[in-house]
Structure 1
């Protein structure tokens, strides 16, 4: 019998997931394997939402955001009984190996399946770029381009009304979206979870800029940043402090789910295609329990447990550059 390979997407959607699904399916077919799609992530695996896919199933999806396989959170999968039901469905469909496309939680679920005897390969896909052993995760490049476009528009209004705008972006544990979009978008201050910040210095920078003739300010804040002990509403805490300290008017923009959507960029389409191709190739070679990633333009793989145990470090060179470029 032909080897059967399953593919699922789990957790938050990320632009480029469809490009990865497309590559998994067509690469599997090229290796004479039978691809199966699992809908709604681990919950769909438990509910037996599994069906065979063919080349036509993934035609015309490379340019689409989101995921045609849908995604869902699954509390049930965290229990051994839920995983047992998921494994039983894989066995029912005679699926030999599984490709999991998703973020930290999704790959942690893949590791749990691997430890219970299911051959898996993980593909890191999350707009937060918070997974180690890869320079970038699928979806990050599209997200930062979306944020940069939004900041460009916000700046027009900020300049017209001579206001300070606090722009909150996603990044529960990682400041990568705030850092990259802030640097590329010319933000005046960037507040991220990884770097201690001083709001007095932020206020001094704002006042110095206004004295030099600049009539507006853009401050990027990652949603996971802790501001004056407040980690639930960091942008509100920043706004309140600045208004009290400087007496200047502020506005808050929380970009939210807009960062997840949209057609993937060229970089995300290429990354998705390369990582998915190598993931299926590993399964074809009998090498599972691994995660693929791209480092210095080369696709590599690591033991999944090792990759998940590492921390993705913020690029401090970019952070220092952003500070230099925003100084007056």
Structure 2
């Protein structure tokens, strides 16, 4: 069972900094509904922390809030790039910090909501770290290498990150895999990230104090939604994916393919669900396979998100399945903000 936050623990005490709330949780845990409830109770504005919601036209397959929800609770950083573009963690950090400053200047509180944990980490700790390893992505890269050979993947790396490829041998499997992984996850060449680490964000001299970020002028109040019953979350995931299919997810992707010059390797098309729907449209899987692979990939995404969350330092943990979740989180935040 997921641990509940102990309300006897001390609240954050650095009140010299303006507050910002980070609401983190796995896919299908109810983050959007909770965020809508919170902005009706607290003077907040929502900033989306989701690497898929940034893409225009990708609405059904990303479970993007509908027009009625957005009218009731506007979200920043939704529908800001085309599916043919890339959107990196570095760009997110710059956009988020700009918006947080604007929200604070209006006398309101940034409420950052999402499940892209790399974005939260980059916001909190700066740009001095490469993306964490992604087991599912690595398995896919290795499968492609088995089919095409590592020299072919080295050639792909040469297109994405010529500086890194130039110093690697075509059969240096481990380093090619890592460099491609970084490119896919961040949307940037690994060489550029390493250069930025050296010039813009020197390594922190020691371990981060619990709950503190690097070069971020906010008092972060962090909340992690973790289900007490993994099977219940899986049931939500399965039901939501079926609802997406019923709502026309495949037709949405078909229209996107007609409108844009898309390919399966674009970051937008590597989003969970879209990758499987692409395979369906290419005739690689049937309708039953689309449901099975789509739900399995979404469950794997949730597993990775929960792994991040369980190791996250400084967050108050709430069971996303509890019936009084909204009241409990709102009460906790009210106490933090009153400090």
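Any read-out appearing in this document is the output of simple, stated calculations on the displayed coordinates, not a laboratory observation. The structure displayed is predicted, hence computed values, not measured ones. Cβ atoms are built from the backbone, for glycine too; each structure is taken alone.
helix-only ellipticity at 222 nm (-39500 (n - 2.57) for each DSSP H run of 4 or more, over all residues; to 500) was computed and gave -15500; which structure, 1, 2, did it come from? For helix-only ellipticity at 222 nm (-39500 (n - 2.57) for each DSSP H run of 4 or more, over all residues; to 500), the value -15500 is produced by structure 2. Starting from the value 1.6: which structure in 1, 2 was distance in nm of label points 7 Å out along Cα→Cβ at positions 244 and 268 calculated from? So the calculation was done on 2. To which of 1, 2 does the computed value 17.8 (mean count of other Cβ atoms within 10 Å over residues 172-179) belong? It must be structure 2, since only it matches.
Each of 1, 2 could give Cα extents along the principal axes in Å, for residues 196-235 alone, but the derived value 34, 15, 12 comes from 1. Ranked by relative contact order in percent (Cα under 8 Å, 6 or more apart), structures 1, 2 are topped by 2, which has the highest value.
In this comparison of 1, 2, the computed figure 1.05 for Rg/Rh (Cα atoms, Kirkwood Rh) is attributed to 1. Computing Cα extents along the principal axes in Å, for residues 100-187 alone across structures 1, 2 gives 60, 17, 16 for structure 1.
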